[in-house]
Structure P
Amino acid sequence: MPGLNTLDPIKAGAIRALCNLSAVNDTDWHDLTSADFYDSVSGSTCAAGLRFEWIGVQNEGLQSMFIKYRARTTASDSTTNELRVGQVFTDDLGTLRDTITTIAYKKASGTDTVTIIAGFSAI
């Protein structure tokens, strides 16, 4: 419990990693797990099964994209009630009730340049 008007630190995970989605040239929903990310320190692919602790999105497209903190059901899932992401978005997933090991995204245009940065911890 924090004292003297301090806050507990944000859980950002011990691994910082990046996933460049620029090569995905469609507007379908796609799943991402830790194995889709590259560790920014080692340059290696991250291990499978890591827990998302933090997420940052840089969307250089002209329109908003969408993300959700679970796997897609189908490539054509609706965007109703999903998180709309403008040019920059961050969230502290480590504070959520549930453990997040898969997220899904849908670009507004297949040619949009989108980069996702994530912080991971082992489960």
Structure Q
Amino acid sequence: MFSIPAGVLSLTSLLVPPVFDFIKKKFLPRSDTQDATLNTLAVTKPEILAQYTEALSKLVAAQTAYYNRDVVGQISTWVSDLRASIRPIFVLLGFGLFFMAACFNWHIDPGIKDVFIVTVNSWFGSRIVK
């Protein structure tokens, strides 16, 4: 059912997210995180901690406003739920298609098969990272 290129594609899309995350964590310089700054301020200068958290909340509010700059009003719940369910539905469709192809000896177009393989395995690869 699976060919050599499909196997290579499957392993690549499964392993690339964890390998990329490992390289990023091990070899790229780490920037100071907000949690580390909060911990340091709590120990060294607790009187500045309230000002820092207030400034941090303003920064997050500004970043949220910038990110949502093209959204007018509230999006409806069903739109939000639909957007969140696209990838899991696609993964389930891929499992269903592969199951049906294995049980009934169906021929799947190689392009469609490769798209489902990449989607399913990149989803699993991104789950390995977390």
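The table that follows gives values for the structure above.
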{"item": "Which of P, Q yields 42 [relative contact order in percent (Cα under 8 Å, 6 or more apart), calculated]", "result": "P"}
{"item": "Distance in nm of label points 7 Å out along Cα→Cβ at positions 43 and 59 - highest-scoring structure of P, Q", "result": "P"}
{"item": "At a computed 1.16 (Rg/Rh (Cα atoms, Kirkwood Rh)), which of P, Q", "result": "Q"}
{"item": "For distance in nm of label points 7 Å out along Cα→Cβ at positions 83 and 99 computed as 3.0, the structure of P, Q it came from", "result": "Q"}
{"item": "Given 0 for helix-only ellipticity at 222 nm (-39500 (n - 2.57) for each DSSP H run of 4 or more, over all residues; to 500), calculated: source structure among P, Q", "result": "P"}
{"item": "Structure responsible for 4.8, with distance in nm of label points 7 Å out along Cα→Cβ at positions 19 and 51 calculated and labels P, Q on offer", "result": "Q"}
{"item": "Top of P, Q by FRET efficiency 1/(1 + (r/R0)^6) of positions 27 and 107 (r between Cβ atoms, R0 = 35 Å, to 0.05), largest first", "result": "P"}
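No value in this document is a laboratory result; all are computed from the given coordinates. Please read these numbers as outputs of a predicted model, since none were measured by experiment. Cβ atoms are built from the backbone, for glycine too; each structure is taken alone.
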